[in-house]
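Scrolling down, you'll hit the structures one after another.
Please treat every number below as a calculation from the coordinates, not as lab data. Since the model is a prediction, treat every value here as computed from it, not as a measurement. Cβ atoms are built from the backbone, for glycine too; each structure is taken alone.
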Structure 1
């Protein structure tokens with residue numbers, strides 16, 4: 001838990017304080033003073049008796065007892081200062097803003113370890129080093145600007161980067177976004193993002209605490225703990241949006257399966273966020289847009305009314321919403337015609353509702369009332385209203401302000417005229433509202449919020465599988481790819497249906513075995529990883545004579561150890577796979593199979609263990625989902641069987657966590673059956 005001395009200190013000492021406000025220690029002290037800190041405040045500087053009116057001590061050893069120490073001195077001096085503070089001053093809260101630690105060299109990492117050890121020994125809390133500090137209701141412990149006024153119902157912000165935290169606050173404040181607690185964790189030498197989330201989870205009170213948590217993450221040191229506390233917070237009523245930086249590089253992993261080649265850290269992070277119910281953001285702009293959406297009533301359905309006097313903005317917004325899966329339904333009928341009678345000639349009410357550049361505040365109020373009370377096919381409204389500089393729009397914004405309060409359906413205000421309507425926007429914000437300066441960013445963000453699933457349940461049943469047989473197979477296996485026989489055993493034990501196979505390295509035995517087979521057959525080389533690339537797959541083998549010739553061709557391929565024959569099935573080619581990610585566990589993927597997995601990369605990912613509801617959402621989020629349902633006269637596949645196959649794969653890796661990579665490609669789906677056709681499993685103990 002986070003030490004109370006860090007959160008609500010009765011005394012603070014700024015080590016390295018200065019009268020020079022251009023120095024971090026100087027600005028830190030000024031911010032604490034100007035933030036009206038109520039406790040005892042001390043400064044440490046060997047060259048000054050008073051700093052900014054505060055008593056200054058020549059050394060740390062001369063300080064009285066102090067709850068919180070903020071260090072703004074060179075890294076090489078911090079170890080000694082912390083030792084004195086922990087051993088003689090009963091200090092349990094520490095913020096080290098100094099750089100020059102683990103981010104630069106090995107010596108810095110050693111200093112971090114020494115400091116963390118000393119803080120742990122007194123059950124204290126260390127934030128940093130290499131951070132901007134902390135803001136709570138009780139003190140403004142940062143050396144940067146701007147410092148937002150504390151609002152207990154504003155956004156809590158946790159950031160790996162101090163500069164990014166500043167940029168987020170700086171960009172959020174003009175939108176009307178307010179902030180509560182801010183934690184810049186820096187190098188996380190002792191206190192991690194997970195530690196802060198655990199504290200917020202354990203102490204969460206929905207009546208008094210911030211309901212909105214914004215995260216900027218450069219690492220997730222403990223994904224399982226991160227999941228536990230974010231999911232718990234969201235289940236308690238909090239809303240969380242996060243950026244995970246550095247999540248698009250697949251790194252230097254030498255992937256040998258389709259799953260390994262497709263899976264990357266971004267996909268893994270998305271799977272983690274989806275399981276927790278966190279809204280995934282890819283920029284500060286989107287993070288703040290999502291935070292703004294969180295401050296309004298929750299969107300309960302997909303149908304949006306666009307209300308505007310700017311046709312171009314309406315088109316761009318409609319495109320953004322549609323691409324995100326939201327709908328702009330047509331508005332028509334008697335009520336629509338009645339609404340049109342209140343508007344100027346040339347106005348359109350079909351949706352978007354365009355009431356022209358000359359539209360009035362009264363007309364806006366009528367439009368909103370119709371959308372609220374008359375149009376049942378509308379779930380929310382987006383109002384885009386700026387100014388061409390011809391007239392004052394204050395009355396329009398006043399009406400909008402009132403409707404935001406009284407309407408049950410959410411209304412999202414886009415106020416793009418940051419210059420022409422600057423004063424009117426500021427008056428709108430003073431009433432406690434938040435605005436969106438860009439309609440496309442709002443459209444994308446609103447779709448992302450709506451499509452983010454609720455936290456996945458932890459209570460669900462996994463399919464029954466033959467764990468005993470699975471463990472026997474895994475325990476006797478060695479690292480690397482399993483043999484075809486071992487792979488078949490695991491599939492059978494997991495209850496994943498597979499196509500009957502004949503495997504042999506002996507031509508005579510092979511031909512005898514296929515005497516009773518149902519032709520045509522598919523023949524494949526065994527032992528070669530990428531069979532298609534090596535011309536190791538032959539389709540439509542119609543008789544034994546042809547099979548004999550192809551057998552010899554396949555065995556002649558370098559690395560071939562045997563030949564496999566299977567009945568040639570027709571149906572939709574599907575794909576399921578799994579890859580083990582360090583710290584995260586197993587990530588499970590599903591999508592269209594065959595060459596589509598390589599060309600389209602239309603896959604969904606989920607974090608093991610997976611419930612049927614999670615898998616269903618994964619499958620239905622695929623762009624190719626209409627193909628699975630059947631399209632243009634072609635039969636689809638049984639969705640429930642597909643869901644069951646994916647969950648059985650999740651059960652398999654639960655029984656055999658040594659599985660590092662696995663893919664079934666293709667998995668042939670028909671309206672009544674699903675069969676595994678080609679499967680590879682790599683073990684890593």
Structure 2
């Protein structure tokens with residue numbers, strides 16, 4: 001097949017004539033048609049009816065979807081361009097290109113066929129229009145072969161992808177229209193809009209986890225290392241995150257996609273559960289649409305859909321448990337109580353923060369006379385018992401490990417130096433919530449909660465509504481608890497994530513009720529809040545502007561010493577280069593098969609295990625830090641006496657790295673001069689590391705463990 005594909009490419013590529021060269025060189029560049037396409041789109045918006053505007057929207061959507069999927073498939077297939085693989089190709093006169101992307105499929109072909117397919121489906125009664133559109137698309141596809149940048153199979157694959165996207169979106173819009181076309185009025189069809197939003201957000205997130213430039217963060221790498229050593233629990237977290245990642249890497253390999261596909265899957269399942277939950281709560285398609293739209297654009301939720309941490313499975317089982325508890329409490333369904341117990345237990349296996357939910361539900365039952373009867377019935381206690389039974393393996397593991405995980409969590413819940421007032425920590429936590437939720441939406445949440453609690457007679461909602469009370473009791477107490485904790489010490493921005501699930505539903509419902517009385521100001525608030533949240537989320541995905549040399553120069557001129565740390569992805573950069581450097585040094589040593597890698601921080605140990613060729617077992621020695629999972633696994637002492645090693649540590653400005661290198665060298669007979677490795681992006685240094693070759697291991701390592709610091 002590939003040989004035939006190559007032969008056909010060479011045949012078409014060598015059919016040349018000056019007129020054909022000019023013609024195909026012109027139509028292969030879509031940019032040559034931007035002005036007429038823009039004018040046609042403006043004419044449709046101005047003079048067309050609602051059906052024509054829907055067609056324009058479908059074309060844009062189909063092209064966008066096919067382009068994203070085409071790029072994803074390129075990264076998965078990774079077929080080289082013909083001019084990189086063949087010697088006897090030719091570029092037409094006056095045409096030359098060097099694309100950094102791969103060949104299969106042709107995105108030019110997929111995009112034009114997506115538009116043509118949408119047009120052909122829309123004008124299916126006037127078949128000549130569809131025929132003309134498909135013929136023009138075929139000419140563009142042929143041009144990609146003629147100018148030498150794609151094989152015929154690339155174009156055929158792109159055409160198939162484009163037709164699938166264009167036809168699929170047309171049929172989807174017919175089944176779930178974007179506009180309610182009932183006579184005498186046009187109105188949004190919230191279900192159709194929601195399906196399209198979820199489709200494109202999921203496609204965009206899928207592209208993000210396929211993109212090879214999006215490297216793992218240290219926490220993801222750590223959980224991946226856990227997944228190679230499955231256990232009933234781990235030092236700082238329960239075991240479910242490791243199981244999720246293990247499933248992904250077994251199916252898709254030891255790569256970023258395998259690590260992160262579980263996060264995207266869990267987020268999709270959470271969206272489905274939320275859809276059902278909000279529908280059952282309020283019966284409003286508009287409220288359901290905006291709840292899920294907020295969960296798509298709020299940075300905290302958006303990050304959790306791509307970066308696979310313990311918050312991702314926690315939020316999935318939090319949503320499932322909350323929904324089933326709601327059905328058990330409000331509808332008295334015995335099966336829901338049993339399922340709630342299962343989901344509660346799975347939440348415990350995801351993250352210890354699941355413990356908030358039983359106390360929130362107990363508070364709700366205590367303050368709600370209509371449902372207080374459940375405290376005298378067996379169903380809630382049976383659900384709790386099921387959750388505890390599922391948590392039993394974690395408890396047994398902690399007994400085996402001297403309750404190390406529980407002591408670690410207790411250490412996070414208190415302060416090392418006892419009770420101390422920390423107003424800076426309070427302001428930092430509160431400010432971080434404006435960032436991870438977005439300023440206007442978080443402010444709206446505070447206003448909505450306050451108005452619900454006040455319960456004035458003219459208020460659109462009141463805490464007297466049991467549904468509102470249920471949402472308040474499963475959100476606000478968690479936030480207030482963490483806000484109080486921040487007065488005594490540092491609280492991470494993501495710790496409040498469970499609170500925002502119910503709170504997001506609540507704020508949409510309250511503002512939806514206010515919209516009936518004050519549509520204009522509420523619409524402006526909603527549009528501005530969603531736009532800012534979306535802008536923050538997109539900036540996290542695409543932080544290009546902060547990397548621009550002019551931006552960097554300006555930041556330096558106003559006193560920002562490390563402008564790269566304003567890049568939200570700076571902690572995700574350069575680890576593949578560090579792994580390559582460490583792997584190269586290891587392979588250049590006399591006995592690479594008898595050479596191990598160790599670091600002084602668990603983050604680097606995990607990242608090097610993932611990004612060094614062969615995914616070696618790495619070690620993390622303790623030079624005075626608090627404990628971590630690597631202290632519970634065998635250390636370098638398990639390596640044979642006389643082994644060689646590579647030690648890696650971050651280069652700090654104060655020169656403390658020299659002391660760490662000196663400590664590492666005490667366990668070996670000799671060492672080479674340290675190598676300094678700069679990890680760069682766009683010619684700017686993001687991280688600097690020191691790697692050292694060490695020879696003839698003595699069998700023990702210098703350790704300064706603080707055994708009481710968990």
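A few remarks follow.
- Identity of the structure behind 1.09 (criterion: Cα Rg over 2.2 N^0.38 Å, calculated), options 1, 2: 2
- Structure (1, 2) behind the derived value 3.9 of distance in nm of label points 7 Å out along Cα→Cβ at positions 130 and 658: 1
- Structure from which -11000 was derived, helix-only ellipticity at 222 nm (-39500 (n - 2.57) for each DSSP H run of 4 or more, over all residues; to 500), options 1, 2: 1
- Value 3.6, calculated as distance in nm of label points 7 Å out along Cα→Cβ at positions 290 and 594, assigned to which of 1, 2: 1
- Source structure (of 1, 2) for FRET efficiency 1/(1 + (r/R0)^6) of positions 442 and 546 (r between Cβ atoms, R0 = 30 Å, to 0.05), computed value 0.00: 1
- Structure from which 68 was derived, percent of Cα pairs over 13 Å apart, for residues 514-561 alone, options 1, 2: 2
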